[in-house]
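Throughout, read-outs are computed from the coordinates displayed, never taken from laboratory work. The shown structure was predicted, so the numbers you read here are calculated from the model rather than taken from an experiment. Cβ atoms are built from the backbone, for glycine too; each structure is taken alone.
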Structure P
Amino acid sequence: MGRKPRRPSTFCTITPSRRWVCCSCGHDQRMRPSVAITAIRPLVCDTGHGRTFLFVLVDTDAGLTGVGEGSQNDQDAAVVANMHQLAPSYVGQNPLDVIESRGRLLTSDRTGRAMFVAVSAIEQALWDLAGKILDVPVYQLLGGHCWERLRCYATMGAGVTDRSPEGQAREAARCMAAGYRGVKVAPFGGLTSDQLQGSAGRERLQASIERVRAVRAAVGPDVDVMVECGYALDYRTALRVADALAPHDCFWLEAPLLWDDPAELARLRHAIPQRVASGERTHGRRSYRELLERQAVDVLQPDVKWTGGILEAKKVAAWAETYQLALAPHNNSGPVATAASAHLAATLPNFLILETPSRAPDWEADLLRGTGLVVDGAVSLERLQARPGLGIEFDEAVARQREHPL
């Protein structure tokens with residue numbers, strides 16, 4: 001009779017190839033490794049574009065580090081404080097065991113934005129770690145890809161200083177040259193409904209519409225033009241804006257109303273020719289309920305940095321799919337959130353398009369050691385699967401050179 005194979009020991013180590021080998025018998029196992037989180041380390045960087053990137057590094061005793069992002073939250077100090085407060089609930093835990101359970105930290109009605117951002121950023125880092133530990137890209141852990149290529153659009157925001165119609169047109173043309181077939185313009189520049197009333201308001205509205213007209217003329221009819229309204233308009237002003245924009249074939253109006261009031265958004269959606277997109281400021285899937293049930297938008301825009309992380313955003317997407325709503329992840333972000341959003345988007349049957357900033361800090365390529373995912377205005381499956389985890393190489397030394405004191 002052949003010799004009975006020896007049972008593997010329960011004490012295993014991770015080899016450099018990330019295979020788990022029994023230290024007593026050498027048996028190659030494909031079981032869950034024993035890895036423990038050792039530290040949660042926030043890192044805030046100055047982008048040089050008048051804003052910051054907030055990253056978080058999650059270290060383990062296996063020598064692997066995961067990275068997540070919680071940028072553009074307007075509350076960096078509070079988010080960092082929450083990360084330090086949360087650290088004891090993660091340290092000592094296996095990163096493969098706590099992604100779902102730590103999401104319960106966000107179930108309280110009293111949970112504020114800073115806590116959502118802190119948990120969201122750490123959650124992204126846990127997914128990055130899970131992929132690195134198991135030597136697979138994150139999208140495979142989420143169920144596999146639905147798309148070979150993720151179309152992106154460029155948001156003309158931070159780093160774009162010329163807000164004249166000519167300046168916006170030049171930036172849009174530059175985005176086209178970089179391979180984008182979608183651009184987003186914010187023509188109102190923080191104007192509110194009150195500032196768009198009366199004769200002076202009509203002039204401001206006309207100047208805003210002129211920016212959109214110039215962008216459309218620059219990109220031609222085959223590029224999608226999204227319009228960011230910035231939660232600035234009341235219902236009647238939104239109707240005026242939609243009517244003025246009608247000749248310029250806008251792909252959507254984003255965040256048109258002062259608040260994401262589901263009843264008013266639904267009313268607006270059925271009154272204007274453009275799509276209505278919103279949802280970026282919504283925290284946690286439960287908060288999307290009325291938006292979905294009223295079908296208040298055409299395009300839902302959860303943000304992995306703010307809504308609870310990758311898994312929470314995927315749950316929102318699945319819920320939206322039952323209402324036949326498209327998903328366009330909000331992502332006017334840094335490169336880590338872009339990677340997290342891309343892995344999420346690859347798994348969504350109802351994915352529409354992914355947001356990316358039109359301009360990145362001049363040191364971003366060094367930060368990622370050339371592993372950025374967006375090429376020619378899109379993210380390919382080939383780039384997503386090139387490396388485990390989120391698929392990027394994060395150079396902490398480069399980030400430390402731009403560290404921003406709080």
Structure Q
Amino acid sequence: MNHDKESGAPRLKIVELNGRNKIENIYIYIIRVLRSLIGELVPYLRQVIRFLFLPYAYAFLIDWKVCKKSKIGVVKDFLYIFFVFKTFPDHYQQCRLWEKKPQEWALYWGSNYNPFQRRSLFRVLQLPKYRVVYEDKRLCHDICVLNGISTPKEYMIVAPGENIERAVSRLVETNRNLSKRIVVKPVNGKGGHGIIFFEISGSEINSLFSSSRKSSHAVESMIVQECIEQHKRLNEVSKSINTVRFVTALDKREQVVELGAYMRFGSCSSLIDNLSKGGLAVKIDTKKGCLVGSGQNIAGKSFPEHPDSGVLFKDFAIPCWDQVRSLASTVQKKINYHRILGMDIAITDSGPVIIEINSIYDNVGLEGICGPLFSRKDIYDLFMSYKLISCKRQILLIEKWHASFEVK
């Protein structure tokens with residue numbers, strides 16, 4: 001007890017620390033410890049669950065028309081990748097690992113959705129609290145505009161439950177300066193799902209394309225944007241909105257490192273180029289700005305030319321390439337809440353435009369098209385500087401691989 005000298009009334013003595021009493025601080029400390037323990041355990045629990053899903057990967061993720069290895073051989077490969085490199089083999093098909101030696105598998109980081117990769121990223125480079133900056137397309141659009149980054153014009157937001165066609169009709173009635181085509185997509189959409197294209201001709205509105213559309217009403221908030229008119233050179237290959245997927249990172253000196261880039265093309269009259277929607281991807285030589293070799297689909301099947309137009313992929317020059325590289329670097333430096341980003345960049349006759357910025361980019365797609373990340377020493381050093389590689393066996397094999405080239 002402590003007594004007030006003026007009134008003589010007794011009062012309890014409460015020792016405060018940072019505005020809290022001791023009990024509050026003990027409670028907060030216990031909660032933090034529990035969260036830390038759960039954070040440590042979750043990757044191991046997810047890894048156990050993924051082990052149980054190995055039969056699923058074997059049954060549904062392998063295209064046996066493409067994979068030439070025996071089924072027993074693939075089972076052995078799956079177990080080797082899972083237990084030696086501690087990663088789920090969901091990159092086996094797209095990276096065509098059956099064609100590589102097991103020692104070379106160490107050069108692949110694999111899916112950034114795998115438990116230990118994901119934990120490393122979230123701790124250091126992609127803090128979850130900033131994910132909304134990239135996942136919310138409206139917020140990302142506004143941030144791009146504030147930073148002077150080219151992005152398609154936003155017209156309106158369609159509220160959940162609202163009829164999409166009626167909302168577009170009202171927009172056409174009140175706005176005579178619309179682009180010839182507009183695109184409607186979920187504010188938090190991914191993988192090309194739920195996208196609708198409309199063609200505007202005077203007061204007439206025609207729905208051109210819809211991906212995974214199940215209702216005439218918006219099931220979530222939808223953003224309405226102009227549909228850009230892509231560069232005429234890209235139209236020669238495919239009429240879809242073809243984009244460059246450019247993956248970059250910031251090193252500890254705040255310098256941009258280009259992890260890789262590939263061009264995506266739609267096929268079969270689709271207006272979107274996502275691999276999950278039948279699109280094709282071709283590696284880009286980031287120094288020269290031209291396509292390298294053949295394209296491939298999500299199953300790893302090779303295409304030396306576009307199946308619709310017949311245009312050869314090899315040595316095809318990407319228009320405005322220097323501007324594309326500059327834009328990717330600018331985005332990574334200015335919108336650097338996450339230090340690794342995958343950008344979707346469209347190219348118009350007047351230059352490149354940011355379509356989307358993905359914090360959780362598709363690393364399997366990147367390595368499947370551009371090759372293993374750690375075959376480049378600078379990328380390996382970058383990942384090691386952030387302690388993103390946890391498997392000691394993998395580190396040993398990568399070091400050995402690079403040392404063999406230094407000797408030569």
Structure R
Amino acid sequence: MKREDLLRQMRARVPHPATARELLSVFRVPAEDKVAFKRLLRQLVEAGELVLVRGKLYGMPDRMDLVVGKLDGHASGIGFVAPERPIEGLTRDIVVAAHNMQEALHGDRVVVRIERYRDDGRAEGKIVQVLERASTSIVGRFDVDATGLAFVVPFDKRLTAEVQIPRDEAMGAEAGQMVTVVITRWPTPSRGPAGRITEILGDISAPGVDTEIILRKHGIPDEHGPEAVAEAKRIGSAVREKDLAGRTDFRDRTVVTIDGEHARDFDDAISIERLPNGHYWLGVHIADVAHYVRDGSALDAEAFERSTSVYFPERAIHMFPSDLSTGLCSLNPHVDRLVQSCLMEVTDKGEVVRHEMHDGVIRSDARMTYTAVNAILTERDAETVAKYQPLVPMFEMMRSLFEILNG
């Protein structure tokens with residue numbers, strides 16, 4: 001039986017919560033399919049489409065005033081559950097009082113029972129089950145009270161419960177140090193969570209510790225998986241001749257990247273020229289990452305998991321291994337790079353009257369910074385102008401188009 005069929009049949013034929021044995025009987029499940037049927041029930045509970053309540057009864061959440069959603073904690077101790085599906089009579093999140101949070105923590109996927117509907121579109125509820133933990137570890141400040149009891153105060157203020165640390169699980173941490181804790185006992189209404197320190201990050205004022213805190217708070221992996229790294233290395237460091245097949249060659253165009261002083265990867269470049277009719281021919285060239293990252297590959301899985309690169313003042317955590325992010329997929333100067341290009345014809349009134357899309361190849365002429373371009377166009381710094389003299393007419397043209405588009 002498919003999950004859609006089971007849910008439809010339960011809605012039509014099972015008006016109240018029922019045990020697995022009752023459901024097997026109602027649906028006349030053959031003996032050879034019973035194991036698969038029970039497995040399907042467990043999968044539906046994990047997905048929140050069914051709820052398992054006291055007495056090992058399975059039921060439809062909406063028929064029991066139960067709602068599945070994500071818990072958003074608040075520093076005051078209360079929480080808000082955003083329903084995953086529309087609920088009749090409910091236009092806002094469900095409010096959960098501190099004493100009704102049960103074992104749940106901020107970010108958990110939970111089942112909440114609606115206790116009362118309010119006139120403001122909200123409802124008040126009580127958490128009855130945690131379906132999925134947002135995280136099993138917490139970053140926070142280690143401390144010891146006057147009685148010798150050790151605990152960690154979570155860095156994230158939405159996690160309001162202090163985590164108790166047995167002295168033999170403290171890893172020698174000193175009071176005031178930032179640490180990472182694995183939860184070994186989840187909270188209940190009568191006692192807080194307990195945990196084991198797995199990493200000492202150091203004093204919060206020490207260089208780099210703030211970055212380590214943010215990485216762990218948001219669960220950002222610092223290193224890429226070995227399969228993704230190996231795959232990136234196999235791709236190589238230079239554009240191959242066979243990669244150029246069918247691509248438009250823009251290597252004879254003047255192309256530059258313009259980024260911040262400390263940028264480490266350059267994913268877009270620009271070209272501009274005047275057409276015979278006086279219009280601007282503006283080119284935007286984006287690194288063609290998809291040429292190298294194939295659907296279903298280790299690199300694809302890594303990108304799906306990370307979703308984005310994360311930039312800090314002193315470092316970057318790239319979505320892809322460095323062989324790609326700062327290598328083959330970075331539009332570094334004076335080397336061939338594959339791009340997706342959009343060429344646009346723009347009038348002196350700022351109207352785009354024509355555009356073209358290309359699988360292209362470029363060779364950037366310079367890695368420019370905002371500071372350098374500003375020195376050329378605004379400050380008229382003689383040394384900078386002289387250094388980039390061949391490119392100055394291009395920047396002047398860019399400014400002219402900028403003024404038209406922003407006029």
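Hey, distance in nm of label points 7 Å out along Cα→Cβ at positions 34 and 50 derived from one of P, Q, R reads 1.5; which structure? Answer by label: R.
Looking across P, Q, R, the calculation of distance in nm of label points 7 Å out along Cα→Cβ at positions 154 and 378 that yields 4.3 traces back to R. Ranked by mean count of other Cβ atoms within 10 Å over residues 82-89, structures P, Q, R are led by Q, which has the greatest value. State the single structure among P, Q, R that was used to calculate log10 I(q)/I(0) by the Debye sum over Cα atoms at q = 0.07 Å⁻¹, giving -0.34. Computing log10 I(q)/I(0) by the Debye sum over Cα atoms at q = 0.07 Å⁻¹ on every structure in P, Q, R gives -0.34 only for P.
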